Structures are given as structure tokens and as C-alpha cells.
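Listed next: structures, encoded as C-alpha cells.
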Structure I
């Protein structure tokens with residue numbers, strides 16, 4: 001990844017484990033979340049009907065770090081943007097037709113890019 005492609009979004013100290021914050025860059029609101037030691041970045045509004053994802057919980061669903069949309073309880077994999085569902089038989093499926101925009105994250109000791 002070239003330095004020209006990076007956008008500094010936050011200081012590491014702004015985002016502690018289990019927390020979410022929203023930053024704006026280039027006219028977009030970006031949700032940053034840190035869970036299980038990993039930092040994720042996705043559009044801050046749900047792809048389905050624009051729900052405020054920063055108001056949703058972060059849940060682990062069979063190893064998928066998901067943000068839960070507060071409007072319709074859509075569970076969105078923060079790494080891939082795919083909608084994650086747990087079927088009645090307990091199996092987990094990921095939709096490839098409905099996706100949230102996600103962003104690659106680069107974290108150095110001081111900043112999140």
C-alpha cells in the first residue's frame with residue numbers, strides 16, 4: 001500500500017478494545033471498531049436502510065466480528081462487509097449479494113490509517 005493511498009483517521013489512543021468511533025473523511029462517515037485486538041473500518045451507515053451502525057453492538061458470530069444494525073438487526077461482518085445469518089439449525093451463512101463497504105486498515109504505533 002503506498003503512502004499516497006493512506007488516510008489518517010484516528011490516533012490509536014482514541015480507539016480502545018471493544019469501542020467504536022466515527023470519523024469523517026472525503027465526505028464519508030467511517031465507523032472504526034476495535035475488537036479481539038483487530039481494527040476494522042466500514043461505512044458508518046448500514047447498506048440496507050442507512051441505520052447508524054455506531055449505535056449497534058459488536059458481536060462475535062462463529063469467529064466473525066460483526067456490527068449489528070440497530071434498525072433491523074442485520075449482522076455485518078466487519079472484515080468482509082457480508083451480511084451474516086445464523087440459520088435455525090445453528091449454521092452460519094454469509095450473503096455475497098448484500099454487502100457493506102469495508103476499508104483496509106493500516107495501524108502503526110500512533111495512528112490508524
Structure II
């Protein structure tokens with residue numbers, strides 16, 4: 001799976017509490033991703049075996065809301081997420097824009 005900024009946001013959110021199931025609106029709030037980005041991404045993560053999903057058992061009439069689908073990282077997903085974030089940290093460097101003034105020497 002290609003690790004994009006959106007993937008990193010979702011992985012980071014799910015890694016905060018890897019044993020906790022989180023639902024879509026919660027993940028949208030934490031990551032800042034719109035539903036049109038988040039849900040296809042979660043589906044790809046499911047297809048890759050990184051995420052598992054379960055529907056909430058609930059009577060939508062009694063609860064006055066639709067059932068939620070909860071997502072959680074699998075054991076493989078936790079390993080892949082940790083590795084992807086470690087790789088990202090290892091390759092990320094701070095770049096100075098080309099037109100930024102160069103620092104003056106101390107002498």
C-alpha cells in the first residue's frame with residue numbers, strides 16, 4: 001500500500017490507541033480528512049489486511065441514529081503502520097526554500 005499523507009494521518013490516529021475501535025466521524029475529526037478521502041482509504045487498508053471493521057449492534061430507531069462502522073488496526077496493520085511511520089521519520093528532512101536567505105557565518 002502506498003503511504004501518502006492521508007494514510008499517515010489515519011495510521012497515526014489508529015495507533016494512538018491500537019486496541020480501540022474508532023468510527024468514521026471520529027477519524028474524520030482527528031485526521032481532518034473528508035469522508036470522500038477517509039472511507040475509500042479505510043477500504044483499501046481493509047483490503048490490504050491492515051484494518052478490520054465491524055458494524056455496531058444497535059437498533060437505529062431506538063438510538064435515533066444509524067449504526068456506526070468501527071475500525072481498528074490488525075496485528076499486521078500495527079506492524080505496517082509502525083514501520084511506515086518509522087520510514088517516514090527516517091526520510092523526512094527539513095528543506096530550506098531556494099529563495100530563503102542563507103544564514104550568515106558567525107565570524
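Summary table
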| item | result |
| --- | --- |
| Which of I, II yields 1.18 [Rg/Rh (Cα atoms, Kirkwood Rh), calculated] | II |
| Which of I, II yields -15000 [helix-only ellipticity at 222 nm (-39500 (n - 2.57) for each DSSP H run of 4 or more, over all residues; to 500), calculated] | II |
| Highest-scoring label, criterion being relative contact order in percent (Cα under 8 Å, 6 or more apart), among I, II | II |
| Label whose coordinates, when distance in nm of label points 7 Å out along Cα→Cβ at positions 44 and 84 is calculated, return 0.9 (choices I, II) | II |
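Every number here is computed from the coordinates shown, using simple stated rules; none is lab data. Predicted model only: the values in this text are computed from it and were never measured. Cβ atoms are built from the backbone, for glycine too; each structure is taken alone.
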